[in-house]
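Right after this note come the structures.
What follows draws every value from the coordinates through simple rules; no lab data is involved. It should be emphasised that the depicted structure is a prediction, and the values quoted were computed from it without experimental measurement. Cβ atoms are built from the backbone, for glycine too; each structure is taken alone.
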Structure P
Amino acid sequence: SFRTTGVGVFFGDPVVHMAPPASLVPELISSLFAWIPIESLIHESRQQYYDALGESGKKGNSTYFVEFMLSVISNALNMYELNVNKPSVRLSEKEQTILNLIKGNSRITIAEIVEITGYPRSTVTRLIKNMSDNGIIERVGPKKNGYWMLLPNY
């Protein structure tokens, strides 16, 4: 069964995270797992499934079986690219070119991007700022010895 009350995470007095209302939990869990082909994944690893059931039976607790099922679910989630937090930003051709250069060399400088692409420095700077503002890339460290980081979920 699912929780029946509200729950939150506190840091001292302030709430830093509030979970969805208890009344929504069954629907949220159902919709989360509706698209995962659990039966197919278990079928593909049926020997491990039977081994986990057997081991749980021998030990008298469900730990092995629960760990097996969690690994099946984890593997299923890893098979799919989750786009939940992916920015809905459509990159221009120039932005995509710059992003590809950054992916190829995280320490590339603006001057090198200008030289390679032939784009004006002001254009490169503006496009990098747009990508940074949209959560696609981030500059880590100083201008001289820093690097570009592609942000997660992009």
Structure Q
Amino acid sequence: MRLTFKMSLIPSAIIERVSMHLLNFAHPLTDEQRQKTEHLLGEPLKKILQVHVQIETQKPLAPQVQRLLEQIDFTPVQWQSLPILINPPSLNFVAAVLLAELHGRMGYFAPIIRLRPVQGAVPPRFEVAEIINLQALREQARQKRQHGT
């Protein structure tokens, strides 16, 4: 009796270390903001995908956010395997729906960039304050729930 095995190919994005892809749903990053982001990440950004966000507040929000994400040409495997960083839109309810939709596609909460105003800057400017690991925050909160703390 002879056994035959069929090997399936695993997409290279899963095996290789791939630099971060930034999905930018806000104003384009300045060179200084990009450099600070790369410094905090400890690696260069592979790609910045600028997504223009224009929401019609009188229409249902979820379908509009889904259309925003359809502009990004990622396969289901890429959504689940590429390292992705999010610069969320500043409109809070759009950001909330966006994060829920991304979680559904990715299977986890992507890290986000937090920008803050530069104190005293005229005209107003924003700097990268931190990168927030939302998945780690979620896991910490689950521990608190499970242990009652």
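Compare FRET efficiency 1/(1 + (r/R0)^6) of positions 39 and 111 (r between Cβ atoms, R0 = 35 Å, to 0.05) across structures P, Q and report the one with the greatest value. Mind showing how you got there, number by number?
On the way: P: 0.05; Q: 1.00.
With respect to FRET efficiency 1/(1 + (r/R0)^6) of positions 39 and 111 (r between Cβ atoms, R0 = 35 Å, to 0.05), the highest-scoring structure among P, Q is Q.
Match the computed value -16000 of helix-only ellipticity at 222 nm (-39500 (n - 2.57) for each DSSP H run of 4 or more, over all residues; to 500) to one of the structures P, Q, and report its label. All intermediate terms of the calculation are to be shown ahead of the outcome.
Values: P: -16000; Q: -12000.
The structure behind it is P.
Comparing mean count of other Cβ atoms within 10 Å over residues 23-30 across structures P, Q, which is largest?
Details: P: 11.5; Q: 17.4.
Looking at the calculated values, the largest one is Q.
To test your reading of the models, identify which of P, Q gives 14 for relative contact order in percent (Cα under 8 Å, 6 or more apart) when calculated.
P
Which one of P, Q has distance in nm of label points 7 Å out along Cα→Cβ at positions 95 and 119, as calculated from the coordinates, equal to 2.1?
It traces back to Q.
Work out the source of 18.5, 79 here, i.e. which of P, Q gives that when Rg and Dmax of the Cα atoms in Å is computed.
The correct label is Q.
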